[in-house]
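Student: Alright, structures below, take your time with them.
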Structure I
Amino acid sequence: MAGHRATIEWAAQGDFAANRYSRAHRWRFDGGAIVAASASPDIVPPPLSDPAGVDPEEALVASVSSCHMLWFLSLAQAAGLDVAGYRDEAVGTLGKDERGRLAIIRIDLAPQIVFAGRAPDAEALARLHHLAHGRCFIANSLRAEIVVAAA
């Protein structure tokens, strides 16, 4: 099986012992991308977090949405459809899970797809989303409810 790697780097800034330290850090990926990351400003208020950085919760939601999109595009292409554009404003909901732990308990995907040429009917579109969801490695790895409400 394939291995997937990320290097997470953080260096102390502020007073660590007093819990007044920056949560800003970097993610480095094997392809060379470097992403500014931080704790969510909803959890750790600025200036101890960096609102411009991607937080782990946002990254999880983006990963689910991206995985779904990539499978959808593959399946649509195989079905002979011509996809011209895809946009999803995905939302993750933080709450208590069945064990009483704070978790992303739901991820709502709302893909809006533009087709060049013929578009599938609603039933075929729903089937493509269902198949994409079932093949998404990230969705298959999570306990959170994932809802696809395609427009």
Structure II
Amino acid sequence: MATRLRKSRKQRGSRFCGWGQIGQHRASGSRGGVGGAGKHKHFYIRTVIEEPDHFGHEQFHALRKTDVSKWVNIKDLNQLMKYSKVSEEGKTVLDLDELGYEKLLGTGRVDGSFTIKVKRISQSAKEKINQAGGEVLISNGTT
């Protein structure tokens, strides 16, 4: 089509160029807004269908990488003793790292003297094990 025959050339000087009298086809109003506008209002259904994960956030996301995900109390150690090993010195060694526990907490009583390997340990748990005649070996972590 020749340029001189186009609608845009014929509409020159007519103020609204065929789009009505009160400012239709102007800015972004004819599109429902710019960018992500209306996702919670007039484009809600489209948003839910096309982007199902748009609203909300992950509820149980760990905000700190230092969070302890698995721990055990002293009172539960008797149940874990079936996984313990005997060292060359004849001591009973319970490796909590190998069992997947990151920290030992101090709730409960110590029923025997044994050696425990763990990444982290609370101060009260450390004191209780030492008072019972056991020892704590900390591996790759801080107390």
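Every number here is computed from the coordinates shown, using simple stated rules; none is lab data. Treat the numbers as computed from the prediction; the structure is a model and nothing was measured. Cβ atoms are built from the backbone, for glycine too; each structure is taken alone.
Student: Of the structures I, II, report the one carrying the highest value of mean count of other Cβ atoms within 10 Å over residues 24-31.
Tutor: I
Student: One of I, II was used to compute distance in nm of label points 7 Å out along Cα→Cβ at positions 88 and 112, and the answer was 2.3. Which one was it?
Tutor: The structure behind it is II.
Student: Assuming -0.82, -1.06, -1.19, -1.34 is log10 I(q)/I(0) by the Debye sum over Cα atoms at q = 0.14, 0.17, 0.19, 0.22 Å⁻¹ as calculated from a single structure, say which of I, II it is.
Tutor: It must be structure I, since only it matches.
Student: With P(r) over Cα pairs in 10 Å bins from 0, in percent, for residues 32-119 alone derived from the coordinates and found to be 15, 33, 30, 16, 5, 0, which of I, II does the value describe?
Tutor: Value 15, 33, 30, 16, 5, 0 for P(r) over Cα pairs in 10 Å bins from 0, in percent, for residues 32-119 alone corresponds to I out of I, II.
Student: Name the one structure among I, II that helix-only ellipticity at 222 nm (-39500 (n - 2.57) for each DSSP H run of 4 or more, over all residues; to 500) of -4000 was derived from.
Tutor: The read-out was computed on structure II.
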